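Values quoted throughout were computed directly from the atomic coordinates according to the rules given, and no laboratory measurement underlies them. As the structure is a prediction and not an experimental result, all values here were calculated from the model.
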Structure P
Amino acid sequence: MPLVIETRGLTKTYQMGEIPVYALINANIKVHSGDFVAVMGPSGSGKSTLLNLLGCLDTATSGEYLLDGKAVTSLSTNEYADIRNQKIGFIFQGFNLLPRTSAYENVELPLFYDRKHRIKDHHQATIEALQRVGLDDRMNHMPQQLSGGQQQRVAIARALVNNPALILADEPTGNLDSATSLDIIAVLQRLNGQGITIILVTHEYQLAQYASRIIELKDGHIIEDKVIEERNIAPDLISC
């Protein structure tokens, strides 16, 4: 499988006065197309820093980062914006849906920011993204008319609509109960089975067992990178 992500000595430091704080230190990661990687670690371990760097929301202090074969560590601001829009889909803990906008309009929104107009038929792309998460029958509902799990599935559809090379999910079940969390994991597993590359940040070890690989961070260092030989499989009920 081709590489979607490759980092070489990726390091991020912040200055606290005259003292450098090392948030991520010499991270070497390879993620292939179709991988499902869970990133774990305690608060302050560097997992949020890593996710921000992989999502092109921040720039590294040193090291290299290649996304889908393209070096992104020294791009301009506009080039970073294009990478975020065209190559990466984001899923957040708080859903981040526009409250006065329908599910359909929330999913369609990223297409308007694609300056290269890669996707010509916005309507078809939006409908297909909603179908993939089982919500095409709720497309005209406003967020407040949807359950928490349904809102997160709208957010997943929004992440899918631009056909990204990578989906980054930052604690996507953090605001959901355990049953609904499992339903969202099932959706992610199904999408991964269709070939979507996923990186999931979670503090819950049980949820990480649904990935195919776990990267564990501590004090900015990768202390473990292991393949899960017998991953858990979530029941795909789409009931939330």
Structure Q
Amino acid sequence: MKQGRSLIELIDVWKSYGVSQVLRGVNLNVEEGDFISIRGRSGVGKTTLLKLIGLLETPDAGEVRFLGRVANRLSDDEKSKLRLNYIGFIFQFFNLIPSLTVLENIELPLALAGVDRCERRRRVMGLLEYFGLTSLAGRFPDTLSGGERQRVAVMRALANNPRVILADEPVSSLDDENSKLLMELLTKINRERGVTIILTTTDLYEKLPTNRDFTLRDGCLIEIDGR
């Protein structure tokens, strides 16, 4: 797979909460088409790092650049627009809205972006068909298995045709079979749709279908060679 231009850059990024220094001078350059893992034990700052990349938090020092723009200098409204149009999020515990059907959960980011109803339905049904899950459209989250919920969360992350998907420990609540299915799904998205993917995991040694792997330890991000 060919890599593209720089999509995201973190330059000497520091972040703390009170007296706890979580990130210490982190540097990262993410190119379009990358599939990246960030490995580390629970509590080392992986979620914080994804929040900074996803423009949900601001570093104490350093820069976060998104498509060349220094994102941490943008207004909240500008950051929100970047998130809506360029970034998809997959959360550890799915974060589906129980009162909405699968179809309605997936189309929620489109509604927030102001996409009209007919176009929303067209895009969502296209995603359901692409992944062979049209039978789930009218069901509610509490009637789905864990694996089905996570696949719905993936489709919701894809709804706005993002350039990058940020996945926070996406397999941590799944069994081995569904973990394998989810990784196959993310690989398909990366290879066939060209979406950049950054995921976190507490598994320090698992072989993943990534082209770059990092470990986060003591606030420092270190690239792992030879994978």
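Which structure, out of P, Q, was helix-only ellipticity at 222 nm (-39500 (n - 2.57) for each DSSP H run of 4 or more, over all residues; to 500) derived from, given a value of -10500? Attributed to the structure labelled Q. Comparing relative contact order in percent (Cα under 8 Å, 6 or more apart) across structures P, Q, the highest figure comes from Q.
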